[in-house]
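Engineer: Please go over the structures that come below.
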Structure 1
Amino acid sequence: MSDRPLQDEVLTELGDERLQEMAERLGTDADGARQLVGASVGSLTGVITDEAVTPGGTAELSQALEQAADEPEPMTGVAGFAGLGAGMGGGLLATVLRKASAPTARAVSKRTGLPVAAVTGALEMLIPVVATVLARRARRTK
């Protein structure tokens, strides 16, 4: 995988403009949005790890990462947040991440004091970015 923390790669992929957009949606500043990204990435990966030990969970996660590793690298990073298409870490990996979004939103809301609805909106922006970074990492290890 990578020596860089996942959170740092996600922030880099997200970029300043999208981070500012997220901050505005949350009603906070860029530092608040960065903190939300860190808490969200940690919670997402924790929920996915917990779900991976359930019957079929390991197989689903393995299949998602294998599929993502076979996708081509996006030409210009995350080309938008409206949806996940080919080359954007989409498909099964995005589905696995989306399954983790509700418990992640509740955990991050509890940790940050932000409303669950606001965190859910931020996760909608963040999941494609996390999927892209994880797909990139999976391609590097292939």
Structure 2
Amino acid sequence: MLDISELARQSGIAASKIRYYEEVGLIRSVGRKGLRRVFEPEVVSRLSLIALGQVAGFSLAEIREMLGSDRHPDIDREQLGAKADFLDHRIKELSALRDGLRHAMNCTAPSHLECPTFQRLMRIALTRQAGRGSQLKKVSARRK
């Protein structure tokens, strides 16, 4: 068994975050040793899965659903595929943005505002920002 400080040391995750993960149902302690929470050693693996999910862009709610409450995660392969597809799309967007910024950096136009490539980047950014605003409104409406 690992107390919370040993779990934090082994995993590299702050004790406060470990307590939060327990609070939201991602992990479970098995008791206490004095005032400290005690965890089974397998929780280190679960914390690794949580970290991987977050790096991949999954929300904690999505991760909790995939991990389930028992010891054996039930990771939805279709959900993984959908996230991979999303990441592919995002990588293409970011690559195009990088290329556009590099072009603008070396552009010979008298002003960035006169550069057609830079103007296109600005339009894309505006469209993307407007899309985010409508997505936030949808999420906000769902929460009400």
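Engineer: With P(r) over Cα pairs in 5 Å bins from 0, in percent derived from the coordinates and found to be 2, 8, 13, 13, 12, 11, 10, 9, 8, 6, 4, 2, 1, 0, which of 1, 2 does the value describe?
Structural biologist: Checking each candidate, the match is 2.
Engineer: I have 37, 10, 6 for semi-axes √(5λ) of the Cα gyration tensor in Å, for residues 53-108 alone, calculated from one of the structures 1, 2. Which structure is it?
Structural biologist: The read-out comes from structure 2.
Engineer: Now a separate question. Please state which of the structures 1, 2 yields -22000 when helix-only ellipticity at 222 nm (-39500 (n - 2.57) for each DSSP H run of 4 or more, over all residues; to 500) is computed from it.
Structural biologist: Working through the options, I get structure 2.
Engineer: For distance in nm of label points 7 Å out along Cα→Cβ at positions 13 and 101, which structure out of 1, 2 has the highest calculated value?
Structural biologist: Sorting by distance in nm of label points 7 Å out along Cα→Cβ at positions 13 and 101 in descending order puts 2 first.
Engineer: Hey, relative contact order in percent (Cα under 8 Å, 6 or more apart) derived from one of 1, 2 reads 13; which structure?
Structural biologist: Computed on structure 2.
Bear in mind these aren't lab numbers, they're just calculated from the coordinates by the rules spelled out. This is a predicted model, so every value here is computed, not measured. Cβ atoms are built from the backbone, for glycine too; each structure is taken alone.
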